[in-house]
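Below are structures written as structure tokens.
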Structure I
Amino acid sequence: MKSFLNISELLIDQARKTPHKKAVVTPKKKGKEYIYEHLTFSDLNETSNKYAKSFLELGIKKGTKTLVFLKPGLDFSSVTFALFKIGAVPIFIDPGMGKDNLLSSIEKISPKAIIGIPKVHFLRMFFAESFNSLEIFITSGNFSFGGEIPLSKLKNRIKPVELHEVFEKTVPNDLAAILFTSGGTGKPKGVEYTHQIFWHQTHLLKEMFGLTPEDIDVPGFPLFSFFTLSLGMTSCIPDMNPSQPSKAKGEKLYQVIKDNKATFLAGSPSIWENLAHYLKINELDLPSIKYIAMFGAPVSPTLLALFKSVLPKAQVFTPYGATEALPLSLIEAQFILDKTQYQSLKGRGTCVGKPIAAIKVKIIDIVDGPIESLKDVKEKGPGKIGEIIVSGPIVTSRYYEMEQETKFSKIKDDNTFWHRMGDLGHIDDDGLLWFCGRKAHRIESTNRLDCSVNVEAIFNQHSLIRKSALINIGDRKDKRPAIVIQRNDGKTRDKKFKHLKKELRELASQNPLTQHIQDIYVAKNFPLDIRHNIKIDRKKLSHLAKNGELT
């Protein structure tokens, strides 16, 4: 890739190279079949030009913070690239994070403009205080609650728009967007992305998966399509609610993939697990798929094996990273199934592969407070569990207007910095990185360290267990580890209840990692994170156990 000033230049290049190729494809249900609408790369570029020109006339300009609440589709891509072209700063907040988190995040960011679906404009009428910084209102609907301008009016401009490289010049380190974390293990934080970081991410994803313009992706995570579009790939939007990935229908996913001959799938494991089960039950195949990337939470060997059975020709990858730093490492399913799953079952953690070439990774002593300088850290040796810290061109440098959180998450290293992932892990003698769970989920005392992923792997081996969760039922000073299980059959207390607990204690006694755990609870369902619907809310489970609300 050539050097750049603005991430939208990658789209402009694609519009020149392949103007008539499909860029974005969206499905619409007609009876039992889908019909598809699309924009070519030329269409996408021209539509984003029209929006860019209109936004400038409305007062959205370089640096203007703009809330974007649009459904994945043709307008979502056009609007976002338009904002990039004028140097404005789109703000992406997952609406599924819950009303209180959503409103507090909006207040913190103080946006000037909003481009959203009618439902969002309706919401701001009832929570005006959270939206009081707004001056410019644009809706995807055709009617107005309070003076919103319809996107359709801006797109269907009478006056032609001359082609521009970009409307406002930017430099690589200019702020390009703010992406909010889900708040699954703390309050949501606005992560600052520069144009340079977006470019490096696009380049790394191309190299990691060998992606070419001939590939066609189905992005389970909507923002992923910006990378694939920048690479000249066709992006087919799946028929699903991205805020509720676990509810994605396997039948709908299958149809969109099949109709468009998709080659690349990316998103939460909870999405593609539904697809895999649908293929298995109906004995179906999707021969066009070459690559599947599942990220956002650890992926079980059971799910990887399922994918290898239903899509034997596809390569399944589990990249490791976070909103603040993605991608960091990569591992392929077959390597896990052949080499590392047996070590995971013994409680070593989840292997996430070797760090990619552009990324530096260190394991350091666990510290709960801020770390001022890299000179203050003590690095752990091979196989020793500690905090994971990372450095590289795709690592973001700060949270927006959150100096305290930035201070806790970054470590100065001369003219650069390291990001603290908030994860625990270790690096083995072969240079492979192992993930052992969130730092916040550990139970640490003077004599031992219990890590969620390592401990839960032992209990998950029982045939009746769907998943388990390590929790603390003591207090901060006198910690007491316990395990909560969710059964495959969805039951809690029955005739098997006492016998099951006895078997689990026997299983625990056979491994040094778990032989001290005696308290076992059963929950019908686990509370899960909002974004990926797969991360367990252990804090809530602990509260339920302490209050006697678990069996």
Structure II
Amino acid sequence: MTVLDWIVIGIYFGMIAGIAWWAGRKQESMKDYFLGGRNAGWFVIGASIFTSNIGSEHIVGLAGQGASTGMAMAHWELHAWVLIMLAYFFVPFYYKSGVYTIPEFLEKRFNAKARGILSGVSLVAYVFTKVSVTVYAGALVFQALLPDTFGSPENAFWVGAFATVILTGIYTVLGGMRAVLYTSAPQAIILVIGSGFITFFGLGKLGGWSEFVNICSANAEQFALWRPLSDPEFPWLGVMIASPIIGIWYWCTDQYIVQRTLTAKDLKTARTGSLFGGLLKVTPVLIFLIPGLLGWALHQEGIITIPPKLDLSGNVIAPINGDQVFPTLVTTLLPSGLRGLIVACLLAALMSSLASLFNSSASLFTVDIYGKLFPRTTDQQLVVVGRIATTVVVGLGMIWIPVMARISGGGLYQYLQSVQGYLAPPITAVFILGLFWRRINGTGAVWGMSVGFVLGMAKLTIQALFGEGKIENPAFLAAIGDFNFLYATGILLALSTITIIVASFLTAPPSAEQVKGLTYASIREEDDGDIKASWDGWNKALAGLVGLLVLGMYLYFSFWLG
């Protein structure tokens, strides 16, 4: 890191601080703090959706997956089509109901128990899949870029982890959702441009795209988008089962993402913002996953050297440490100044994801848990409670980081998707069945989420402790630990769905008044024209463009290696 690099980073931080201060000057109510006053435009909503999703775990973890498993994880990054579902089916329900949180909507459709379970599961998910992974990935880059600045690489890791959390926490706590929204626009731009430079310089070193494809073709079986059923990690059937389940949960029902659409000034804007987020979501394969493949190719050609992956005893367990691919590309490939821009890019991703997480965590705990227990609490007191809850969530996430290392044997990004695969199925099942089948009741929702969540956590626990290279006896627990996470996701969805349906049919159906405006059929019957008008020609064209881009990416990368 040179003086010029630090100047670029300083300019970035100054810009973000100024925008956060300007955006968060007035926080007079819960509506201001948690929903930004509900007057956001489509551009900042889409940018916030994108930057909330693209954290440092994407830049570091997805690049690592590209180097180690090729295009296998691209299916999760081509979920832009799910944002069409969010805009068309889900946003009208959420926006029309006037809720602050997605669990609050679940109480309207089912009951208070369902709301409480989803709030608890969401907070657990944030600790396991967002705080720990995001901070860990960002700290890895600090460790690679500044290994001796703080005495040792390990010290650099923890200094980076704590520094980014504290800095992000300050502007999020003070600025609320407005600060999150209005810092997202420049962060999205920096993310796309900064990561694009990695691809540009990497291709230049290799001699262009065609030469890059030729090098990767020598390893076509490992790097292919579609893998045979015999593949132990990413069989195509498992991918087709698991990735949509995770995608619908994450993009259509998770407070972390959906809260951005609730900040819109009207329903049309909410839908347009969702689709614009989908348009941006098409880019990660090109600007994050491809650089990982470039890193592998550059390593193969001897242009850069990526360190091997070691176990806790220092033994080499893989020729390339995937989670070190991005830091190595930054330190060896880029000139002074641009290196600072890329570090700022990483900080943008880290801070935006954490800021979104902090505000969503505060919303969930404050509105769904504390607000229910103490209904007479004032708005000002609830904001204070939310800030305290955020601090606790961050602390738990950082405690989980060392444990996470035991589970993330396949890399950060694969770890993230496997844990989400155990959390997503019961929530996906409840929302899909609840919105499209009026017979599903609160009892079914509660039982379905409870059973699904317990089974998912059991699988996660067993996976952390038992399996090949861990505790191998008893054999049946080791087999469960090693069972492919993609198929496990599908089994969890099936069990959750059966539980929801059986429990619903064993109890009384909800009345027509209970589901009024809360199922797809009823909301269409009662539409005063606002929902239909909000899906205008512009939104239809935007949805079509997103769909065509996703289809084009699938067609190209299905055959790109011959």
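Bear in mind that the values in this text are calculations on the coordinates, not laboratory data. Note that the structure is predicted; figures quoted are calculated from it, not measured. Cβ atoms are built from the backbone, for glycine too; each structure is taken alone.
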When I, II are compared on relative contact order in percent (Cα under 8 Å, 6 or more apart), the highest value belongs to II
Taking distance in nm of label points 7 Å out along Cα→Cβ at positions 214 and 366 for each of I, II, the highest value is that of structure II
Note: distance in nm of label points 7 Å out along Cα→Cβ at positions 22 and 518 at 4.2, derived from one of structures I, II, originates from structure II
helix-only ellipticity at 222 nm (-39500 (n - 2.57) for each DSSP H run of 4 or more, over all residues; to 500) gets -9000 when computed on, of labels I, II, structure I
Matching 22.8, 69 (Rg and Dmax of the Cα atoms in Å, computed) against labels I, II points to structure II
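Give the label, chosen from I, II, of the structure having the highest value of distance in nm of label points 7 Å out along Cα→Cβ at positions 134 and 358. Numbers along the way, then the final one.
Numbers: I: 3.5; II: 1.0.
By distance in nm of label points 7 Å out along Cα→Cβ at positions 134 and 358, the leading structure of I, II is I.
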